[in-house]
Structure 1
Amino acid sequence: MDVRAHLQKLHAEGNYREIPTVSPTVVTDYSTNDYLGLAREPGLQAKFFSDPISQTVPMTASAARLLAPRQIEYTNLEVFLSLLYKRHRGDNTAALLYNSGYHANTGLIPSIATGNTLILADRLVHASIIDGIVLSRAPFTRFRHNDFDHLEQLLADKASSYDNVLVIVESVYSMDGDSADIERLIQLKRAYPNVLLYVDEAHAFGVLGPKGLGLSAASSAPAEIDVIVGTFGKAAASTGAFAITGLDMHDYLVNTSRSFIFSTAIPPMNAAWTRFTLGNLLQKDNRREHLARLGVQLSQVLSKYSATPVHPSHIQPLIIGDAHKAVELSRQLLTRYGIKALPIRKPTVPAGTERLRFSLSADMMPRDIETLDNALRDLM
């Protein structure tokens, strides 16, 4: 492989990436996934460490989960998550922790898609899901984004040839901010009994649904969702991820999911901190309502500068269609106005859909979006 030639090609395409160092002063950060503002909430860490027990929790597991000598923080967090989802799914509910959303998807999918299993995945699912599918070596087809008529057609054509069909979607898509139709998925599962539903709630957890538990929990039949994946590194202001499944599936994953078995567990301190932040997250309905209002305001602003429809969400794209132009607009917003909105380019999004991605946080105010509107008016 000619590494230098590849780097030169990335530069020429406008797709070269660098790890940020010191940035200019940022007035408003639209690149964060801190959707509820918990990561920047004054006093939250101090409150956590004011409990003497929190000060004694180990900073490292020093072993994989199945070997770790200390389990109480993991157990407490998993039991807490299980109880939250049992209210919506019933008693056949268990939670399993993973080190990240990437670890979850690359560990769950190969474990589930075994034998005579077909995978049908939305065309815009996250890279970690794609990698999980590739690792599974299962046959797969990607249906058109959020086109459930296309999915139904594929099921009608293919489902009878397989023992199981694993249908994978994201409840909220990370680059476009639009949502999957969970109710339609439930209808399709009931029509095709060999379907397993897998919903990645990474960008919905903490933001949408009852107490922020996601769109699956908000559906008419949460128990029909076989696997729910959530992450702690966004609205929950921590790190790590979890899977909500049935009891038998939980035990099966403990014995087969390679990223769970062969990775050093997250630090017990992180598990304890996550349990603490989730207690705060559940109480933030006012922030979720504020975030929804900001989403409406932002969509009204971005619609003025976008050639494609922009829908209210806590994630919204401004499609530019050219990598160099997206990079330059991002640079101008940051250096001239202190607005951080990073360019999203190939391979994260398809060529020709290069964009700026705007993520909202509940600690923003309407005036922040007004400032963005003024800046875009000057630059576009």
Structure 2
Amino acid sequence: MELKINSKYPSVDDLRDRARRRIPRFAFEYLDGGCNEDVNLHRNTAEIRDVVLKPYYLTKHTGSDLQTELFGHTYDAPFGIAPVGLQGLMWPKSPEILAKAAFDYNIPFVLSTVSTSSIETIAEITEGRAWFQLYHPAEDELRDDIIQRADSAGCPVLVILCDVPTFGYRPRDIRNGLAMPPKMTLRNIMQIFGKPSWAVNTLLAGSPQFRTMTPYTPKGLSLKNLGYFMDKTFSGRLNDDKVKAIRDMWKGKLVLKGVASEEDTERAIALGIDGIIVSNHGGRQLDGSRAPFDQLSEIVDAVGDKIDVICEGGIQRGTHVLKALSLGAKACSGGRLYLYALAAAGQAGVERVLNQMRNELERDMKLMGCKTVNDLSRKNLRFRN
């Protein structure tokens, strides 16, 4: 696909900076921030950058194929768009735009329970290809109804989130009134006035809401009471019994997201999970824990060939994807990257990043002498001591 974009923003860093200047500060900091001291936020990418790629030039090479089979579907590239809550806060209609781009490029798109579009809307846009991520409800009846909606919409993969037994401490969100319960401060209102493009587009699209949760939300709730409702609705830790109940109910592929240890990996396999996403919630939960990439090889070794492994966290470039795949991941996913692009330059920005990721992968696989993603292995990497 041909891409036209302002030459002022040729890199991801440029798009991030443009997004920062184009949307209200509270929205940008929600997207950009981690938790506590932001240790993991920076470590996620730093751990990837610290590994060295090894090229192979004196080999026969006629081209590179990025196609990747994942949970019964052949995708055109080994990366996808990760779930992000409150996507419409960053830019109106964000989940719809991202889902359409993922569908057009034939890569995975995952919708969060707390995104700003409904299961049914995204399923229609993607012709039933979108995955759905479930924040586990405290009540079984609500859980069952949401899962049934995902099944009726044709979602092929259900992703259950395991790394939010409680919310991490996120100072930026608390300062900006985006904690639970949320609040709209005078400072936030002034920030909106300073971003007219965001304000006008948001006014036309309507204020962001948890659309999947609309049928279950009492009418007439104040913003404060809505926060309490959501916090209460999704409180609760996953355990074996809860996972088993979902496994028995869901006939499609079931993926556990937020796995961060070999022990949880082995439990996931024993519970009949089809795949795991190694993730630390974008550095927004347990600050100071290991980055996903740092523990990827250990988890891949524990898995063997039993289930598929996806690496999520700190993925910003095609070379990052190559490194994760070389360690044994089947694919990678990311969230912030695509929302930076969308907030900065709309749909064209998203397409530019997708093209850049794909082009980087193809170019660097040629430099490494790899014809397919299956040719990538640990022999392509060197680790600094």
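Bear in mind these aren't lab numbers, they're just calculated from the coordinates by the rules spelled out. All values reported here derive from a predicted model rather than from experimental measurement.
In this comparison of 1, 2, the computed figure 67, 52, 41 for Cα extents along the principal axes in Å is attributed to 2.
When relative contact order in percent (Cα under 8 Å, 6 or more apart) is computed across structures 1, 2, the figure 29 traces back to 2. Which structure, out of 1, 2, was volume of the Cα convex hull per residue in Å³, for residues 190-325 alone derived from, given a value of 201? The value was obtained from structure 2.
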